[in-house]
Each structure stands twice: as structure tokens, then as C-alpha cells.
Structure 1
């Protein structure tokens, strides 16, 4: 392997706020390893809404200064000994952990997965967090069956496109929501049965019309505050409202008796708790990669931004200017 430098480029925060708190540094120390860790030279870094939640303070950072980012793909350049799950120097891996916005990350080996040699570069980084989120939602949060009517908010977004594609593979009937004609077209192309432009249509009325007044058995809602009431309203009896994101802000406290009218289920899952064990992580990662290779699921990449332009990437994401996945190039 090439020699490992002592310093690196990276992005950190030492307080919470808007994108102005993002600090691009060129002299951060390359992390030292402890047992059970891998030093990964990151090739591509995923940008996710959860990164903005830590930056803004919606989720508390574990410490300051804090290097943002939750996933990347790259090459193992050094190992720390101990249980490494068969991973070694030279392996191409994709991982979900902390401190991804950097050229090098000390990654727990338990959180790294070897990238299949058949996957092109960028695909693993563009797939893992959002793809596993979508897959575990439709397998565990609400096990979707062939023929089910399901609603996916922000169907042309990163996780939304994964949900639409997976639901098509399962055989569900998916209603998506999107904000522009271009996003409507993209969600339809990805496999949604119907897509409602919520900017000019009544979503409640259209869902009732499409489902003959029955509603949907599940709503997958990554938007949060602005869609919560709508999501609850369009549920069928015994339906599941799966609220997994806060793109429009956190959902206020909910009176539990609101669920009584339909015997509804309300879940607030996180992918980390669905892939908490190594066996779960490996099994779901393999299933996700199988879907990509067998069914041609598209890890749609909106763009690759220089790491030095991370503020622009997060602003584009929060401003809903993007469709699909945003990546960062740590060498730029």
C-alpha cells in the first residue's frame, strides 16, 4: 500500500448551526487505530439528511469538534488487529459509522462490508445507508406484500427512489408524492404505480380515489413535520405509519389515542437498529447488492461534489434541489 500521511483533509464542526459552521480543514490528523478497527482511505462519501441533523443540532453530536458523515466506500490501508471479519489490507469496502467527511477514517470492522467486485465505483457509497434503510423498512418496519397499496413521500429523493424500486420488485402498488413534474416523472420511471404532485393536487383525495376509499396499508414518511397528519389520514384500518426522517422538521409530540380510530401502528425506526448484529448487517447488505445486480436497481447519483464544497452539497440537499444521491470526493 502507498504510505499513509500524518495529516488529511476533512470537514468538522465545533458548534451547531447552518452550513456556515462546516469547517473544511487540510491538516487534520489521520486517526490512529485500536483493536478491531480498519483504516479506510475513502474514495467517495455519502451525503445524507442525518448529516444535516447533527450539524443543525437536531441530533446531539457525541463531542466537539466532530467530523460529520455516516458512510463511505474506499480501500483498507491498515488494520488494527483483533476481530476483522475477514477484511484485510487492500480490500474495497463500504461502511456505515462516524466521521466519514475525511480522506481517512478509522472504521470498526464490524461496520464495514466488502464491496462485490461486480459493483462499479461509487455505487456502494451511493447505496448502503439509504438502500439498507429502504430495505429494512419494507422488510421489518412494515413487511410489504405483493399487491399492497403503499404511500412513499418524497418519492424522487434518495431513500424515496430506493423504496419505490424495492416496492416494485416486491410487487406492491406504490403511490408516491413529489413536488415538481420532473420529480413525478423520475418516480414513475423508478417504478411507482402513481405519483401525486402535491404542489397542485389534493393528496388525501387522490389516495382515497386510487384505493377505492380504503387507504394505504403503509406510509413511508421521511419528510416528518409537514406530512405527519396527512400520513395518518390516508392510512387504512390496521395500517402502519413509518416515520423515519425529519426533512421538514421533527414531528411534534403525538397523542397516542390518535391511533385508535384505525388501530394504526406508528413506528420511528432507524436502520442502525435493524442491522445491529454482524449477521443482520451482512445479510441485509448481501440482499441489497443482490437486488442491485439481479433487478437492476439504480443507485441514482445526483452528483459528486468536492469535499471542499460540502456546504453547497448540504444546501442543495436541504433545499430539495436534488434527486437521488449526493456524494463527496475527499481528494478535492
Structure 2
């Protein structure tokens, strides 16, 4: 995902949050229970049931219904796709009987924790989005089949619950706009894309476990160095640290640990960019880089970096 694409996604999430907050303030007393009529209006996608003996609607759209209770949904055991976003739900336990569920969007509700929620029963769930809720940690969340998890815009302070045994298939994790101060706790060696923009991250820790990570997005945090990048990150191709507190070239030295794989780096809006010729410094560390910030690396820049690398090698030889 490009930096531009990331901004667009973030804007969409923020827009949904504003909509939800407005509804909550102006219409608190107008919450509704789920009725059979509401369900019938939202059902679609008629398919053969799992046992092959009949047909059932497998998709249900319940977004923007002012719901604070969805107990009635438990009878619809053939559902595979469910959208309950932009409601007032604090309890998703009625979903426990929907054991065929593959896709669940529950953005912009009032869920405060995963304990007591139905996810242990949803063993086929592959895609889960709970952006804009009230989550503070991940205790109680399991997802053996989950491939994509979006927890943007919550109040999560730690991610110690993300262990490989519970999320063996997770490849995309979005934790933008939370309260994280460190990257530690994400023990997911199969993870490929990690989005951590707009937190309060000061330290890169535990990244050596992310051996298959290709994309790491850390825009708008509080990093003053890139210490913590690991040579174990042999697949990392895209790194975004735009809008942090990186001050000088010494803070970039760990980029050399991922030089063989990294192809795109976004480092704009750091103090370093305003005070030095940072492009040459970066290319000395990352001679295979193809794009730096918004601009491709030019042939002239690549040649200059190669010459400077050769000069540095000769200096080392002559001054052991």
C-alpha cells in the first residue's frame, strides 16, 4: 500500500468515526433492538448451505441501525458475511452461534474488551474489523483462521496477546491511532503487513520475530532512531517513518540491517530532512533502494552513493 493509499484509508476511518460520534451524542435514547423485520431487510446472497442440503442467505448488512442488542441474530447460523458497523453494540456474544462466519465488520461500536466475546467459536473467521471501538487491550482475542485484523482507532496500550499459536494465519494487522508506546508483543512470524501509524511509539522492540514482514508503517509516532530493526527482517520492502523525531544520520544506522530487501523508504517530516543532505546518507546505507520519499532514486544519485561507498572503504583500508 502506498503512502497516498494509506492516507485515503485513514481518512475513511476518521470519517466513519465522526459519523458514529455524532449519532451517539444526538440520538442516545433512540437505540434499537434487532428485529426479524430489520434482519429480513438486510439479508442477501442466497447460497447452498454448508451441508449441501438446502439454501440460505449468507450475507447480512446491519450497519447504521442504532442497534444496542443483536440477540435475535443467533438463529441465522448460515451467515458468512456480517456488517454491524456504526451501531451502539458493546456485546457481540450473540455471534457465537454463527460458526460459519468468514467476514465480520463491527467498526464504530462500543466494544470495550474481547473477554466474553464470541471469537473462540468463530473458527473460520478470516477477516475482522473493529476500528473505532473502546478496546484497551487484546486479552481474550483468538483467531486461528484470521488473515486480516483491523483495530484502528481504539485505545489499545499493549499487544501482548498477539502470539503465533492464536494467530498463525494473520498476514495483515492494522493498529493505527491507538496508544502504543512500543512495537513489542507482536510475535507473529507469518505477518506480512503491519500498520502502526498515529500511536506514541518511542521504541522499536521485538521486530526480530517478524521474519516475513514486507510492509512496516510507523508514520506519526515519536521515534528518534531506527534502533530495533533486525537482520531477521529479510523480506521488508517498504518502511514508512514519516513524521517522527529522527534528528541525525546516526539514528539511521540500523537501516543497513535491512539493506538487502528494502526498496522504498518514507522519512520525510523528520528533523533530519531539514538539516542534512539525507538522501545521500540513506543511499549509502541502502544502495538497493528504489524510492526515497515521493521520488524514485535517480541514476545520478545511485552513482554518487556508489562512489562515496568506495571512498569510505578506501579510507578504512588506509586507516585501519
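Values in this text are rule-based calculations from the coordinates and carry no lab data. All values reported here derive from a predicted model rather than from experimental measurement. Cβ atoms are built from the backbone, for glycine too; each structure is taken alone.
When log10 I(q)/I(0) by the Debye sum over Cα atoms at q = 0.10, 0.14 Å⁻¹ is calculated, the result is -0.58, -1.09; to which of the structures 1, 2 does this value belong?
Only one of 1, 2 returns -0.58, -1.09 for log10 I(q)/I(0) by the Debye sum over Cα atoms at q = 0.10, 0.14 Å⁻¹, namely 1.
Kindly point out which one of 1, 2 the value 6.3 was derived from, the read-out being distance in nm of label points 7 Å out along Cα→Cβ at positions 69 and 253.
Derived from 2, not from the others.
Compute distance in nm of label points 7 Å out along Cα→Cβ at positions 53 and 85 for each of 1, 2 and report the one that scores greatest.
2
Thinking of 1, 2, which structure, once relative contact order in percent (Cα under 8 Å, 6 or more apart) is computed, gives back 8?
Structure of origin is 2.
Of the structures labelled 1, 2, one was used to calculate distance in nm of label points 7 Å out along Cα→Cβ at positions 149 and 189, giving 2.8. Name it.
1
Once FRET efficiency 1/(1 + (r/R0)^6) of positions 261 and 277 (r between Cβ atoms, R0 = 35 Å, to 0.05) is calculated for every structure in 1, 2, which label goes with the largest value?
2
Rank structures 1, 2 by FRET efficiency 1/(1 + (r/R0)^6) of positions 77 and 309 (r between Cβ atoms, R0 = 35 Å, to 0.05) and report only the one at the top, that is, the highest.
1
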